[in-house]
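Right after this note come the structures.
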Structure P
């Protein structure tokens, strides 16, 4: 599957690949207006025993980037992963309405750290960088009816933490603390721009 911008490729710039099936990351990377392809990584995402949410996100981001880079060694490959961290416990994508209800009930009135990891790899040049963008989110003390109304309205079952901050999910929150506004959505673009420039992708 490929996603291409309308911007003509720069011959001096390395090809760019997003190693992710996330529609949210595709949309975010598309904002930069540079051509890129999308390749699905083949990575086991099961957490390891005793693995912290931050360690899990970093391990999966680099694993995704390396997996795709092995098939496209000349390209600059972006890998990313996000894990919701509730007092050290990883919360993944709920997948179902019932699990989403349970997640939001546990998170109401709590501070949740969304650990968003970013990795950039180019095998041909030996480039590899990985960073973590942690976003602290304070949830309102939500009522059960607010949780049900939100989930029926937005159905965020493919989102870590069961909420879309870029949509109605913002109404669930008291505060967001971070240094990269797009990190909570799934791809920290400030870090992404810095890392892919360093890897050989020309943006401007």
Structure Q
């Protein structure tokens, strides 16, 4: 059994490598490793909310029911962890920031250049606004047709990865999407998030192997 699993993994890794989809220094995994700092937070749908603030025309707060009524999006992409594993053709569902902006749910001021993802326990992740508005960034509620499990960020997490055939999209490492997401702060200038303050690369482009600052 384990021998066949190893053969399947190597076969898949050769396939995506030949397709130009395996970044340097990465190895394919058929599993979905769990990596995070600190405990898994509890979720209470009656008290959970999601906040938009900063360089926006109007601050917004949605409760869990309201958030789930926002326009939905689906996305298939490859995700690449800075710890050197990559998982391919992952399927996600959730809410696209780009769609919220295009449909007027969020009105960004011209001064907005960066976004800080705020998560439970004060955890933060920063990204340039142009990446948050790309097609490969999603605030995800579902993975592979099911609600995301608690270890992977239930009920909501930011996700960012590579869409096959879309070389125009910049692809950061997977830590640039925050688990247990609770809000987005639109900022005029960059501030480093939790892992960036700890020495991880600020931009984190997977194709340039921008792992550490």
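Distance in nm of label points 7 Å out along Cα→Cβ at positions 54 and 102 was computed and gave 2.2; which structure, P, Q, did it come from? Could you put the intermediate results ahead of the total?
Working: P: 2.8; Q: 2.2.
Derived from Q, not from the others.
Where does the value 2.6 come from, among P, Q, when distance in nm of label points 7 Å out along Cα→Cβ at positions 38 and 150 is the thing being computed?
Derived from P, not from the others.
Out of P, Q, which structure matches -9000 when helix-only ellipticity at 222 nm (-39500 (n - 2.57) for each DSSP H run of 4 or more, over all residues; to 500) is calculated?
P
With distance in nm of label points 7 Å out along Cα→Cβ at positions 62 and 134 derived from the coordinates and found to be 1.8, which of P, Q does the value describe?
Traced to structure P.
If you rank structures P, Q by distance in nm of label points 7 Å out along Cα→Cβ at positions 46 and 182, which sits at the top with the largest value?
Structure P gives the largest value of distance in nm of label points 7 Å out along Cα→Cβ at positions 46 and 182 among P, Q.
FYI, it's all coordinate maths here, none of it is from the lab. Quantities reported herein were computed from a predicted structural model and do not represent experimental measurements. Cβ atoms are built from the backbone, for glycine too; each structure is taken alone.
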